[in-house]
Structure P
Amino acid sequence: MKVIHLPDLAPAAGSAETGRRVAIGTFDGVHIGHREVIRGCDTVLTFDPHPLAVLHPAALPKLLDALPIKRDLLAGLGVGELVVIPFDQEFAETDAEDFIDEILIRKLGASHVSVGENFRFGRGAGGDAAMLAGRTEFETTIVPLIELGSETVSSTRIRALVAAGDVEQAALCLGGPFLLEGEVVGGDRRGRELGMPTANIVPDDRLACPGHGVYAAWAHGHPAAVSVGVRPTFETGRGLLVEAYILDFDGDLYGEILRVAFVRRLRGERRFDSAEELVEQMHRDVEAVRRACVAGTVPGR
């Protein structure tokens, strides 16, 4: 998939018949509602950073995915082109009509535009889906909100599920497992001492992270027992850490970017009276991971 930042995008040369089919949105999480907006589109237009980071920083939630994960999820949906608008205070002052004329028509040459029913754009959120539908230069699809279990699927709902550790329900809303990635860093090597070496990630505080506990997951193409928390059995003082014991894997991942796909929460985080008691529980966790992660079925979205 081609990734283009808006300033590098040349004005469109095609006609309405050959123009882009554009889905517009922040698409945080690329959940099942977003997928309906994106369906049938060859181009996705999104914003980075999230508009709230500029307009109302105090209201910015922890995001479900960073741009690299969003990029890969969109590519997996068959999107051929991701156009990223660098969102800053200057862009925030763009009038809604100018956004349509300059970006959708002149820059993108859109023949079709797809948005969610609650999409707003332009200075002061002055533009909405109805404004887009009123334009004759392109066709507009307005996608209604999707419900699952009598509740609307939204990034806000998914963030709450992830924070509560309910990664299974989050996966139903996302259309696949919640993903987290980060650089593998050195740890206390305590896992190695206990016979279960882990790949450690310090989670980005700007992004959503599952609640403290032990999870069945996939990492580096293998099932993994993943601990999210502060390791209460040992006094480390290191803060929040994601520790992945990757089953049937022996290798050095230091400095690499590791992506973790969460499958199921196995238990909460707890303090053990001894290292031996912890090791016994870790072995039980590994067996639970093997049951939860069917061999050869690495999940994806």
Structure Q
Amino acid sequence: MTSTPKRLIPATFVLLWATGFIGARYAMPWAEPFTFLAVRFLLAFLILGAVMLALGSRRLPRRAAFHAVLIGMLLHGVYLGGVFWAIHQGLPAGLSALIAGLQPLVTAVLAGKLLGEEIRPRHWVGLAVGFVGVVVVLSPKLGTIGGGVTWQTLTASVIAMAGISAGTIWQKRVGSTGDLVTGTFWQYVGAAILMAAASMIFETRQMTINGELIFAMAWLVFVLSIGAIFLLMVMIRDGAMSKVASLFYLVPSVTAVIAWLLFGEQLSLVQLVGMAIATLGVGLATAQPGTRARASR
């Protein structure tokens, strides 16, 4: 991969990942969250299975496949299951996104402890500034806290945030060396099993099939579960976890812009300021040391 396409990966990932919240907005009125996600993950691993056959992808060793299944349960199942369930139960999307905004800070701490990554003071400042930017972007949506704010929905959001943090760290530690297509296939096997079990236990498994649901499913499977996730896997493989995680700070800003374009949602001056702050934070968190600093190591 040449350097120019590689430089485009972070921006492309943020744009695609942000559209996931728009897809969820289309889907949630027509399906229960665990049932919807179980079908989404089932379709994703079936498509990847066909791709593996077409490409003649290498099989993963049994131990690596087992790790991939568990990573998928955390990275896709626990994260999306927790977020979708909490929002379905009435938790405001802004508050859910704010809790998810803690993920880069949690991931940076875990990366330092478990992966031995050196996180410089500039990067810590960037992570803190980025979180402030997320708070500012979401602040207009936090004014109306409804009855959906319960200990159950808040706990689900915190568990979701912990799930994606642990999943990305685990992927960096044990899952970044094998074939990406095969590894992601097994991730979706794990996520589908977890969501199917949750659907069987907690839901009625009814879906209203219409144009909005079909569009949302197709978009989330192809653009998010395959496109965005492959970009994330590449970034986890090639980059420091704290820097990769900081990109999630940009997602609420991009989501707000997309919602403004598609749904006419208000985009205030306060939110624009928050976007600038979040972008500054990501710039600080992902900054490379200068040539002189590198040479002195």
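Throughout, read-outs are computed from the coordinates displayed, never taken from laboratory work. What you are looking at is a predicted structure, and each value in this text was computed from that prediction instead of being measured. Cβ atoms are built from the backbone, for glycine too; each structure is taken alone.
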key: Parent structure of the calculated result 21.7, 71, given that Rg and Dmax of the Cα atoms in Å is the read-out and P, Q the choices   = P
request  = Give the label, chosen from P, Q, of the structure having the highest value of FRET efficiency 1/(1 + (r/R0)^6) of positions 230 and 262 (r between Cβ atoms, R0 = 25 Å, to 0.05).
outcome  = P
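Taking -6000 as the value of helix-only ellipticity at 222 nm (-39500 (n - 2.57) for each DSSP H run of 4 or more, over all residues; to 500) derived from one of the structures shown (P, Q), identify that structure.
Value -6000 for helix-only ellipticity at 222 nm (-39500 (n - 2.57) for each DSSP H run of 4 or more, over all residues; to 500) corresponds to P out of P, Q.
Can you tell which of P, Q yields 39 when relative contact order in percent (Cα under 8 Å, 6 or more apart) is derived from it?
Q
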key: When mean count of other Cβ atoms within 10 Å over residues 110-117 is computed for each of P, Q, the largest belongs to   = P
query = Where does the value 11.0 come from, among P, Q, when Kirkwood radius over Cα pairs in Å, for residues 206-245 alone is the thing being computed?
reply = P
